[in-house]
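Next up, some structures in structure tokens.
All of the numbers you see were taken from the coordinates with simple rules; none came from a lab. Keep in mind that this is a model prediction, so the values were computed, not measured. Cβ atoms are built from the backbone, for glycine too; each structure is taken alone.
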Structure I
Amino acid sequence: MPTYTFKIDLINTEPLVSRTIKVSSETTLYLMHHIIQTVMGWENRHLYEFTINNLLFADSKIVAEDYGDISDVKTVLLEDVFPKTGSIAIYLYDFGDGWKHQVELIEISNAPQNELLPSFVSGQNACPPEDCGGAYRYREIIEILADSTHEEYENIVNWLGPKFNPNKLNRIKIEKDLGILGAKIKGYEKGFK
């Protein structure tokens with residue numbers, strides 16, 4: 001089975017939040033959603049969808065019946081919708097904040113892998129905090145954190161904690177969380193029973 005390497009960019013973030021990962025081509029879009037959540041640093045608290053070639057993919061278990069014509073993420077493999085390098089999807093997370101991720105297939109390898117998949121290759125910058133208001137508000141928050149005299153500074157630091165650094169990627173946490181991905185998915189699915 002081929003190994004796919006993806007570059008994931010969180011659109012309109014400054015500094016750009018990006019991740020590069022390797023996954024099996026036989027990964028479902030459902031599992032890819034959980035992988036993206038993990039490597040980005042999201043908390044998996046909101047609805048999501050993939051748009052690929054003008055087709056919509058979502059979890060039919062959690063979207064409203066009147067959502068429209070969708071394909072269920074649990075039934076679609078990456079190899080079915082990413083036929084070649086350069087193929088792109090838009091992954092939208094949190095319809096309120098509107099976090100758009102460009103997910104681009106940058107490499108297909110048929111060489112035998114000596115590593116467990118999924119795997120984290122590289123990345124840059126911290127994930128924005130959940131429910132911060134989207135890319136525009138996140139840029140404002142970064143500006144506020146850079147100015148300790150700003151009227152909102154103390155509130156933002158109290159909310160995010162004094163150690164939050166938008167330029168710091170926590171690789172150790174990402175790799176640890178990927179290692180327990182199965183358990184995280186089971187916990188997520190328990191919430192729907």
Structure II
Amino acid sequence: MISPELETRALLGHAVIDTYGRSLGRVIGLERNAFGELESVQVEAPGGQIVVAKARQIALTPKSITLTPDWKLESEDIISELSVLRKRIGALESLKEAKEIDNEIFAELVDSQKSGYLEKVKTAEALAATMKRRLSEVTSNVTSLTRYLVNAKLDHKSGELDDESLKLAEGSIEPTLRPLIAEKTDLASSLKTLEQILPSRINIS
């Protein structure tokens with residue numbers, strides 16, 4: 001485990017990128033709990049805006065500090081937790097059918113598991129809604145930038161734009177477009193996995 005001193009030197013003042021390669025700013029502050037464990041970092045984004053990221057979102061590599069989107073970590077957690085809860089409820093049903101569990105104990109355990117499952121489903125549905133909104137925003141940006149790029153290439157083909165101007169347009173659009181496409185693909189994939197686990201309901205009698 002890295003010491004607080006080394007961790008502080010590795011983080012403070014250093015640039016942060018997201019998992020898609022976009023520059024987010026630089027680390028300007030750290031927050032620790034009573035045990036000295038890192039809880040969050042403050043990142044100064046362009047324009048002076050301060051963004052607070054949870055410690056688990058941060059990954060140190062030899063070349064950079066990478067920040068993973070919170071929705072991605074939350075979706076992975078929820079998918080894992082829902083899977084476990086569904087398996088436990090199914091196992092309880094199997095024990096009941098095999099008459100290997102007392103009815104009173106079954107009712108007590110099943111109420112506890114069902115409550116936890118339904119609470120996680122609500123959390124997952126709220127997260128899915130947030131991810132859908134972000135996916136819609138990213139998709140709109142991808143569409144707009146792709147259209148600008150196609151129009152520039154069309155103007156170049158028709159002779160309205162010279163080679164240097166086309167390169168300038170490509171150099172302006174593509175560095176922004178590539179991370180957006182990567183984020184869109186990631187969002188769509190994670191959302192699909194999350195939604196696959198949501199429709200299943202375990203009916204407990």
request  = For the read-out helix-only ellipticity at 222 nm (-39500 (n - 2.57) for each DSSP H run of 4 or more, over all residues; to 500), a value of -22500 was computed from one structure; give its label from I, II.
outcome  = II
Computed 47, 38, 23 for Cα extents along the principal axes in Å, for residues 42-145 alone - originating structure among I, II = I
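Looking at structures I, II, which one was semi-axes √(5λ) of the Cα gyration tensor in Å calculated from, given that it came out as 44, 27, 11?
Details: I: 29, 20, 16; II: 44, 27, 11.
Working through the options, I get structure II.
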task = Work out which structure the value 0.15 belongs to, where FRET efficiency 1/(1 + (r/R0)^6) of positions 2 and 90 (r between Cβ atoms, R0 = 30 Å, to 0.05) was derived from one of I, II.
result = II
ask   = Where is FRET efficiency 1/(1 + (r/R0)^6) of positions 26 and 138 (r between Cβ atoms, R0 = 30 Å, to 0.05) largest, in which of I, II?
value = II
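Where does the value 28 come from, among I, II, when relative contact order in percent (Cα under 8 Å, 6 or more apart) is the thing being computed? Walk me through the intermediate numbers first.
Values: I: 28; II: 17.
Source structure for this number: I.
For the read-out FRET efficiency 1/(1 + (r/R0)^6) of positions 50 and 122 (r between Cβ atoms, R0 = 35 Å, to 0.05), a value of 0.95 was computed from one structure; give its label from I, II.
Values: I: 0.95; II: 0.70.
Answer for the origin of the read-out: I.
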